[in-house]
Structure 1
Amino acid sequence: MNPLKSVTGTIVTGFILAIIALAIMGFGKINALNMEVWFHVMAGVVWIGLLYYFNFVQVPGVGQALAEADSGGPGPAAINKYVAPRALLWFRWGAVVTWLSGVGALQNLAPGGTLKAFTFSGGMEVIGLGAWLGTIMLFNVWVLIWPNQKKILGIVESTPEAIAKAKVVALMASRINTVLSIPMLLCMVGYGHGLSF
């Protein structure tokens, strides 16, 4: 049986390889904070990867499919019915896991780490800015993007006018998250590599 033939098998295989790598390097060198930050980064890759997929691939692809629908093109039905709901599931829960694991890592970084980060104190100004940007992005996912995507995809009943408005709100919130992701990633990576301001 090939584990790479299923998503679950692929993920489990990746974790098994990570455990083997840890065993080779020596488990004694790894602490809970290392694991928490690693889990935070993994979840963040899912979240931000899907954010970029939506903005750089799906939105332009659906736009092109809509433009070509009248001339015999496929239209956006397959993407909107099969791809978007699944991608949005991973997207929104990836956001939650990223944020929660990030808050946990902040707390374990230093006594009162979460409070210090969110109040820009105690040497945690850079990571604090990243945490605030991530918090705004999480808000956008759950309060602006997801409720409007449910209207766009027909998951909830909506009028054509409400759907048209939902498209604008969801797109703008997603684009704002894309913009915010760039300085957020600078802060997150920069904190671990000595960036200060």
Structure 2
Amino acid sequence: MNTHTVDQKRLPGDLAIWIFILAELTVFAALFLMFSVSKSMNPEMFAEGQQTLHPLMGLINTLSLITSSYFVAKAVFFASKGELKKTAQWIWMGIAIASIYLITKGMEYKELFSLGYNLRTNLFYTLYFFITFFHFMHVLMGIVILIAVANKAKKGGYSDDITGVETGASYWHMVDMVWVILFPLIYVIQ
């Protein structure tokens, strides 16, 4: 059997990250289901709440996370070629673009709080703030992971084995994928 073919069929990164990703996706799926069921039981409340959100900010966040994931994917490509300085550079660009998400989401929270909306306002805002803040914390954790990976790559730490780069990238892509579902669910679908 061709070794190259075997490598293409394996999961990238460490098996533990895939177990963790599966657990995280299960939690997010439960939250999305809870949001959808609550929305179907309270359509007027959810429609009114949705009108106070900023779809443009949500779109900016979507574009920043997708672009960041592209940069992280390029980093994995360069790691597989043994070009660790380029790996680190692409990860740092991904982190910079992902920071747009953090800033934009922080601005959105600040505006909603200034208008008097919070976790206690009603069920829509309880779920909105809980789910989006839960995701926000995952983005923060992902950025911390990517910083560690970029620093190690810059020092040549993945010259023999890029599993760590793949592991960090796999987590980051999960965070991105969750937002791609979260954005239309909360901001767009009526």
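Of note:
- For FRET efficiency 1/(1 + (r/R0)^6) of positions 27 and 51 (r between Cβ atoms, R0 = 30 Å, to 0.05) computed as 0.60, the structure of 1, 2 it came from: 2
- Origin of the value -23500, where helix-only ellipticity at 222 nm (-39500 (n - 2.57) for each DSSP H run of 4 or more, over all residues; to 500) was derived from one of 1, 2: 1
- Source structure (of 1, 2) for mean count of other Cβ atoms within 10 Å over residues 43-50, computed value 15.1: 2
- For 18.9, 62 (Rg and Dmax of the Cα atoms in Å, for residues 35-130 alone, calculated) the corresponding structure among 1, 2: 1
- When relative contact order in percent (Cα under 8 Å, 6 or more apart) is computed for each of 1, 2, the one that comes out at 35 is 2.
- Largest in FRET efficiency 1/(1 + (r/R0)^6) of positions 19 and 67 (r between Cβ atoms, R0 = 35 Å, to 0.05) among the labelled structures 1, 2 is structure 2.
- Origin of the value 61, 49, 26, where Cα extents along the principal axes in Å was derived from one of 1, 2: 1
We did not get these values from a lab; they are worked out from the coordinates using the rules stated. Note that the coordinates shown come from a computational prediction; the quantities given were computed from them, not determined experimentally. Cβ atoms are built from the backbone, for glycine too; each structure is taken alone.
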